[in-house]
Every structure is written in C-alpha cells, then in structure tokens.
Structure P
Amino acid sequence: MATLHPFKGYRPRKDLCSQVAALPYDVMSSAEAREMVKDKPLSFLHVDRAEVDLPQGTDIYSEAVYKRAAKNLNTLLSNGIYVHDTVPMLYIYRLTMDGRSQTGIVGCCAVDEYLDNTIKKHELTRADKEQDRINHVDYCNANTGPIFLTYRHRDDIDRVVADITANPPEYDFVSDDGVRHEVWLSDEVSVRELMALFKAVDSLYIADGHHRSASAVKVGLKRRDEKPNYNGEEEFNFFLSVLFPDNQLHIMDYNRVLKDLNGMDKEEFLSKLSEKFEVEEVNAAFHPTETHTFGMYLEGRWYRLRAKAELIHGDEVERLDVSILQNEVFAPMLGIGDPRTDKRIDFVGGIRGLAELERRVDSGEMKLAFAMCPTSVGELMAIADSGKIMPPKSTWFEPKLRSGIFIHKLSEEA
C-alpha cells in the first residue's frame, strides 16, 4: 500500500513560474550554474546552487552555502514571488519533449514507506552527496526539488488524471531547452480519489533522485529525534515527489568516458577486447539500439562492439550492459574497480549526444568513450523488486523535472 500525501504547497506566481523554474541541481557543474543564473535573478538555482551568489572558489559544501540557500528561499517565499496554497493539495505535472509527454502526480510520500521498502531503490548512494542534500533540506526547512518516482500504471489512476487535465492548466510554459511544462491544481474530490487509489499500489520505485530521497528521509528522522512526541502527521514525515506511470517514461543512454588505457596501447587494447567482443570499425558515430551492443570511440575512430554469448549470463543485474562493460572491460582491463569513486571514469547523459563523447576524447581530456544502449524501465523495476542494486549511472531520464515549481515545507516554523 502506497501513501499519497497532499500538502499545502508553495508555488511561483503564474506570471513568474517560467522565470523561477530551474533544472535540478545535480545535472550541472558549479561553473555551469553560475553561467545559467546570469540575468536570471529569480532562477531557483539561487536556492539549489546557492554558491552562485558567493565568491568564486567558495566551497560548495560549506555552511555559508546552505545558509545562503535558506536566505534566498525565504526571500522568494516572502517577497510575493510565490503563493501559498491554504488547503492540502495534489498537483498534476506534465512535461512534453520532442512530441512525447509524461504526466505525473505531485504529492508527498512517506518516510516510513521508504524505510520499509514500499518505496524501492535500485542504486547505492554516496555519503558526501547525501550529506550535502541533508544540509540543504535541513537549513531550508523544505524539500525544494521533487523526487522522481514511478509505479506500474493503472487505468483507474489514469482516468482521474485525465479528468483533471481536461481543464485548462494553471501553468503552461516552454523552458529554454524546448520542454513544455504544464501544471494543474487538484480539487478536494480528486485528492480523495487519488489517495484511495494509491492504497492499492503495492510499490513505488525511485526512478531518479536516490540521494535526494535518502537525504529527505534522514532529515525527517532527525526532526523526529528533535520532537520525540511527534504523531506521524507532521510534514517532516513526508517528502516531495512526482509519481509517473511506468508506461510513460523514457530512459536515455548513460555513456562512459575514460582517461587512459591502463598502460596499454591501442592495438593491445583492441586485441584484448576482441577476446570478449566482436569488434568492428564503423564509418560514423555508433549509437547502439540493441542490448549487449556498444559504441566505442578511440583515437578518432568509432567501433561497434557486440558481447560474445559467454558474457551474457547470471542474474538480472549481471546481464545489464553496464554490468558487462564494468565486469569484462573496466575492472579487468582498465583497472577501474569502483566506478562510483574512481577519478579515471566519468559519465555523460545521453541528452548531450555522441558529439559530446567525441569532444571529450578529441580534446585530450579523455582517451576513449563508450556509447550505451539505454536500460529499460522493466529492468529497473525487476532489479528493485529483487532487492538488488544496479551499477552506478545506469539510467538517464529525460525530460528533467524542474525545481522551484513546488516547495514542500517541513514545518511552518523558521
């Protein structure tokens, strides 16, 4: 049984929403964030990446950044940029990119259901990244970016959402990257219906936002410790989420770039690869569309790699393309044992295209690149259901949810 919790949201004024809404904090570097906020005083990056308002070189994990984030958020909420809904509400959020739409329900999910695994995970988190968002949420006293969840689609939920979206949206704007964003407000009847229908949903799945969800839960537990007589209904027992049906989601490739060949030259490396893969040089950038097939870019040349049959074995995690590449190439050939922490490997979201892989190799920053076939939503759910963990950076979802459209306060104090 999944809990869908309505909340009294803070949201931008209708005429200002497009100026406030921003990409999530973790899809850009600090330098990129500074560029993005130029001439955009209302951008929510002033909250989510508050170092942009502090001197260049400021430690992005310093207390000064979290204090500035809280100050910037409170300024937005108090100076007329935001409105505050006075009754608990759910919201419908639709994103349309390249002619494809996905429509989710914005509400809050329960800390306890994260803990009891009603909300299922498929990735490990890093302590440093968790602590960053713990500090951010705690100082801001709010969830400022929604966690992207999915569930197995249900016709009855779809019908309620369709009834709501048959009305004109409250917000309708196109962001700089060409994505259309529409938001509808719920009424009391639809809130009750959706809450009841989600009680029949067995599991929710984190699609994107493992660090944000883990951090939100830990802040909730911290607030419980600070208020031992809590009754479970306080807002800190819930965290901001958007729930999308699985049949509307689109996962893009999450590609890899590597700094060196671990002491080998090109010929030696290709020889080792050919022991495990069918290797064929191709005339153009190769974007794989079949599982167990990879594109590789090395010294200005593209290659098509197909895993030999003996590599495709084991459980649902070991059969993933990202696992095959890690277990058969990165660890034994290139000496990369833990891709979560090794500085010789980096990850490039598919939205940046294969030209970005070429750029990073041709510039000399990296030595080679691998283009991946996207992981499927079905694979993600099967692995989460089995209680197993996917390798890091296995999925890249598009379009990205915007931060700053919905704010969930953990308490009205502070």
Structure Q
Amino acid sequence: MLDPKRIRNELIQVAEQLKTRGFTLDVAQIEALETQRKEWQVKAQDLQALRNSRSKEIGKAKAQGQDVAPLLAEIENLKSELEQAELKATQVQGQLEEVLAGVPNTPHESVPVGKSEEDNVEIRRWGTPPSFDFAVKDHVDLAEARGWYDNDAAVRITSSRFSVLKGPLARLQRALIQFMLDQHAAAGYQEVYVPFMVNQDSLRGTGQLPKFEADLYKISKNSEHDTQDRDLYLIPTAEVPVTNLYREQIVDESELPIQLVAHTPCFRSEAGSYGRDTRGLIRQHQFEKVELVQLVQPENSYAALEALTAQAELILQKLALPYRVMALCTGDMGFSSAKTYDLEVWLPGQQAYREISSCSNFEDFQARRLLARFRIGNAKPQLLHTLNGSGLAVGRTLVAILENYQNADGVITVPEALRPYLGGAESL
C-alpha cells in the first residue's frame, strides 16, 4: 500500500506516475474522502475538547453549590455526538483504505515507461542458444515419446492444466529442487518450510487481495461443524507465506538482511489466460517453485535486487541454459512491484526466450500492509523493504533442460551440475 501521507501531500504526482502503469487514480474520489475524513476528525476533536471543558466546569459548579444536572445532560449529549463523529471518521477512513488497497505501487524512476511486454528492455544475455542438426522437438513431444509425461491421466484425475510426471522426469524434477535449494543455501539463504495454505490477511499483506482473488484457489468452510473460523487459500507462490513470517514483527537492524529460500507447490487458477501456453508444463494450475525472499533496510533494497537477480541467474548459469535479463516496463510490472527484472530462458521448441523467473523490489509497499518493521537501537521502528524472486520455477526449468539438452534419438543429456543428484547419470 502506498504511504497515505504521500497520497495526501503528492496526490497529483502519484496519479501521474500511476498513469505510466496504465492505472487511472480517481483523484476526485480520494480528495472527497480525504475532505470528509478531515471534517469528521476535526469535529471529533472539537467535541472532545468541549466535553473536557464541561467536565471541568462540573467541579467548579459543585464547589459553588450550583445545580450540575444541566451540565451532566450536556456532557451526555456531547458523548453521543462524539461517538457518532468518531464512527463516521472511522467509516470514511475505512473507505479510503479500501480504495488505496486497490492502487498499485508507483514505479521506480529507473523503470522504462511502456504499455506492454513489447516495451520491456533487454539488459543483458548469457550463453548462446544451441544449434541442432536434426528437427527440434518441444518438451511435450520429447517427454510423451519416452512415457514420462501423461496429460490424459492428469485430466482423468483432476482436470486440464495439471500434469503427471513419471520415472526419469519425476526424478529430474526432484533433483532440480534439491540442486536449487543447495545452491541458495550455500549463498547464505536460510531454508524455511511454510504452510501451503494461507489466510486472507497474508494475501492482503503481499498484495494478492483484494485485487486478484479470481486467480486464487479458495477453501471455504463447508459446514456448520467446520471449526475453521476463516477462509483459507492455496498459495499462488511461496512469497506469500515466507514474507508473512515478518507480518506485525519488529526486527533489530543487526538481523538484516534477512535472506530466505523455500520450495513449495504453487496453485493458480490463471484466470483470463485460456488458450495461452496450455500445452505441456509452461502454464499450469499446480507447479513447483523455489522462491527467494529478502527483507532489508530501505537504502539497501536496490543493491539487494541486483544481488537477488544474480542469485537466480546463477542457477541458469550452472545448468548452462542460455537466458536474457529483461527490465519490465511500467505497464508490465506486477501490482506490488516498484521494479522487476524477468529472466527469460531460451526454449528451442518455441525458438523464443520465455520467462523463468521474476525478481522484484516492492520497497515498503508490502511492508506497510504487513507492518513489517525494523528498529535501530531505541529509535522509532521503520518499515522494511521486501523483495522476492523465483530461483527458479521448476517446471519451466524442466522444459528448458529437455529442449536444450535433447538429442536426435530422444535421449536427454543431463547437465553436469545435476549429475551428482541423479546418481552420476549422464543421460536420461
């Protein structure tokens, strides 16, 4: 959530920044609500001051033997008016917060201005796409031919856009997860295991609610005998539970930076993406991901973004997978992000670079919702800056390995970095 003080003091400037994201801020609505809030707040303060004044007069009146009944009646009326004014102020504040909850973060000054992914800017490339002297297959044809991928079984068990992996492919996925976790742990990230279901407060804290509820899988109370006192949601990414570890917490500056890594399944309804990448493992309702999260001091967050992105790149480099780094433009960034880099891996089956990781700095946008803070000595707590990135999306890494390491006979060469995780196997 944006800083309310900034909204009050820089409303027009904020609106102009949000225009670059394709978001129109309702300035008139916010101004009207802010005016109402101030009016009720001032009225409540005036009524409280008058009530205090009348309370003091009671003592004097009693000392002089005067009848205090009129004063007591007035104080009772003032109490009722005060409660009403405070209620109105609270209601207007709630309306204002509800509006602001749907307002995205403002982009950092270094973010390129644009409307869509066509306006994203390439920062650098690593590796050279492989050349083949045979007809290249995509990951679905490669895996189905070997009996490793069974889409029909997944549809029969659940529905479309779920997958069943078998034998070497299932083992390769497990090896990838362990490899990624080991690499990130060696770089100083603490591994955490977190719930795969979260409550509404957690999703509000990281910005998925209220705006993106349609993309979530919700688990509701199913009977009057259900003891669960609130709705739960399957996590869309480990970012949600991991970042929420510090919701309503104050950490000492000496604990920073906090660097965490978690492997979880992720669940997304992918609302509005029908017909796009529905073949194979590119866009699934359930998929595996290894997620990196950092919480840092504000002045260090952009250096942390570069370091976190480099950490995700390290996995691709060790797997010798060609990729490029893209700076997302203002119109293509996620709701909570102030700046995002996408890592795009080369997929021979599509003859294109495709996203395999997004690394974002949210500045204090999430921390304000979460009340995630740090303290220097005995000073007043300050909001942390939060960051996260995929390190990496496991399913898409599987796709990249199958397609980049394929051979004419359908055998898949195992990247050297993964061989210790597969009993020394050089091919699958």
Structure R
Amino acid sequence: MRLSYALLALALVTPAPAQDVRPKDVRDMAKAGPSAIPKLQDLLKNPDVDVRVEVVKQLTTIGTQRSLDPLILATRDTDAEVQIRATDGLVNFYLPGYVQTGLGASIKRVGTGIKGHFTDTNDQVIPPFVVVRPEVTAALGQLARAAASTDAQANAARALGILRAKAAVPDLIQAAHSRNTEVIYESLTALEKIRDESAAPQISFLLHDLDPKVQAAAIETTGLLLNKSAVPELIGVLNRTRDARVRHAALTAIAMLPLDSSRPLYAQYLNDKDDKMRAAAAEGYARLQSPADLPTIDKAWQAETKTSPRLSMAFAMVMLGKTQLSEFSPLQYLINTLNSAAYKGVALPFLVEAARNEAVLHSLYPPMASGTKDEKIGLLRVLARSGDQSSVAEAQKLTNDPDNDVSQEALRTVRTLQARL
C-alpha cells in the first residue's frame, strides 16, 4: 500500500512524456509569454500534429522577435497545416493582424487532410520601411518551391508578395511552373507586388495558358513589369481570345506598355461598347503623353456616362497636361473619387502614377490640407508612393490632424518617404 502511494506521488511531480502533451498544455505553457518560447520550440518535435499546430498558434500570439526562429523551423514541418500557420505567423509579425484573415484562419481538418480557402482580396503589402529578415524570405521561398500541399505552397507565394521579398523572385518563378492554378496565380500576384522587371520574360510562357485565370494574371503581370517586348504577343492574344477577362487584361497591359504603333488600337477601342475596353484605351492614350491626343480624350470624356471609363479619361487628360484644379477639372474629379468606397481603389493608382509628374504632385498639396478625411488619407498614400523631398514637410503637417486615422497615416507616409528618398 505504501508503495502504491509512493508511486502515485511520484507520478504527480514527474512531467508528462512529450507524447502525452495536449494542446491545452501548450496554451497553458504559453501564458508565460516570451520566456516560454524555448519550451514551445522543443514541442515542434512532438509527434502529435495537433500539438505542433497549437505551438505555432501560440508562437504567433506571443509575436516577439524571438518567435521568428521557431516559426521558421515550423515551415519545415511535414504537415501542411503547420506549414500554413507558420507562414501566416511570419507574415503576422511584419503585418500585425494578418493571421486573422490569412489562409490559416479558414483551415479545417477533414479526415487526414485539411481544407481552407484564400480570401479574394490580395492587395496587402508591408510598408517600404519594414525590413524582413533574410532567413524568413529563404524559408518562405523554399515553401513556395515545394511544400506539403499545393495550398501551403500557394500560401507561401502569397506571403512573399506581401513581404515584397525580392530575393525570392527565383523561387516564385519556379513556383509559376507548377501545374496547380492557385500556386501559379499566387506566384504571379507576388511578382506584381515585388515589381522586379527582370522577372517579366521568365513568365511570358503563361501568356498563352489554357486557364483564363492564369492567362489573365500573366498578362496583367507582364504589363505591370513593363515588358514592352511582349506587346506583339499581347496584341495576338487580344485579337484571338473570346474570354472577356482576358480581353480586358490584354488591352490594359498593352496600355501599360506605350508604343506609338498602338495608337490605332486605342482609337479602335475608345468607343467600344465594353466599359473596361474604353477605360483601357484611354489609359493607353494617357501613357503616350502626346498633347495632340487631348481633343480626342476630351471629346470622349464629355460623352462618357460610366464612372470607370470616365476615371480613366480623367487620368488621361491629367497625363496629357490638364493639371489645373477647379470644380469640374479632371484632377479634381480623381481627388473627389477618393471619397467613393466603390471607386477610390481605381482613382488612387491613377493619382499615384500622375503624381510622378512634379507639376501634378505639387498640385495635390492644397487639397491634401483642406480635403475630407478620405481625401487626406488617399493623398497621403499617393505621396508615400510618388512624393519627393518636398512631400515630407507636407505630410508632417498632417501628423497633428485632429482625426487619429489621418495623423497615423501621415506618420506612416513620413516614415515611408524617409526610407525611400
């Protein structure tokens, strides 16, 4: 009897073997905060995948610099869910809150596999002043090349885009050779965000992909990476395709790659019945930057009734020299549209591009000081992307704005400009 009591007492004070650890034990352990990280890292060797998943969750929640090494280690796990959650955890360190909307947030175990879905919105990127550790980029690049599942591979590609990981461009190009549509699509989107123009010729084989989603993404990436040598291929795609999405992407990409020889094409589509084709044609005229085209665009602008092509025509007129601000001027129209939830995402990139012209940039300073909240935030984002040294002082003026959202955006803009200039 005494022996039995002695054995019971010994069991109560002896730590449970690693294989007996449960997810609840991991959560309890993590309550100690950063000091628990070494013990949590040891549990990444635990044979129970549920334990390893919980470890990654808790490392992400702790979220300090010391969490990065174990999260990098977790990307090498053999389980897809662990890899996905580790990827999201790494991104979350540089983009707080990402883990709540990343792929890991939607994952469910189904038998021996997992199911999750990517959000349709894929426009997130970290600010230029945020520096990502090379080891993080290398770990995610390896996952983009090969992972425990195609979802984990595609998720890593998405993460590299969000982190603007230029060093991972070779990994993304290899991933773009995948047979999986989602992996290819996420790799192309990541390349768009990174904007390394040297990558453009290496994805040209996808311009003729049989999947319209992939083909349209490849076309868009080609335009954004400014691959002018692809224009003849893009014209060929435009003339042959029956898919509306591919047609839109092809003309939009051609408009991003301005050649005088494309002017007849823009003229052909400026009066097209399709709103998106009219918009793309106007953008083509904009980037040719020939003032002689202004009467053509002005006439189309006066006749246009749909918002999307009208915005493109306003952009064209600003690019062709109509940079003055007045109640009904094209530039004021673009600024006013920053107040529209539906169309500010269209107006903002146009303003970013137009503001690379010094005259346009300086014209934005007065409305930035006196505009609505949405106009101030939008114009600050324009300055962050296209501003020059004079823009720093203009952004600093809004760091004391009574609206907290505006003042915080102003602080981010100042930091971005200081890192970029």
Problem set entry | Of the structures P, Q, R, the one that 0.00 was derived from, the read-out being FRET efficiency 1/(1 + (r/R0)^6) of positions 73 and 153 (r between Cβ atoms, R0 = 41 Å, to 0.05) | Q
Seminar exercise, completed: Re Cα Rg over 2.2 N^0.38 Å: value 1.24 computed from one entry in P, Q, R; matching entry is structure Q
Problem set entry | Which entry (P, Q, R) yields the derived value 15.2 for mean count of other Cβ atoms within 10 Å over residues 129-136 | R
Seminar exercise, completed: When P, Q, R are compared on distance in nm of label points 7 Å out along Cα→Cβ at positions 145 and 193, the highest value belongs to Q
Problem set entry | Given -18500 for helix-only ellipticity at 222 nm (-39500 (n - 2.57) for each DSSP H run of 4 or more, over all residues; to 500), calculated: source structure among P, Q, R | R
Problem set entry | With relative contact order in percent (Cα under 8 Å, 6 or more apart) derived as 20, matching label from P, Q, R | Q
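Every number here is computed from the coordinates shown, using simple stated rules; none is lab data. These figures come from a predicted structure and were not determined experimentally. Cβ atoms are built from the backbone, for glycine too; each structure is taken alone.
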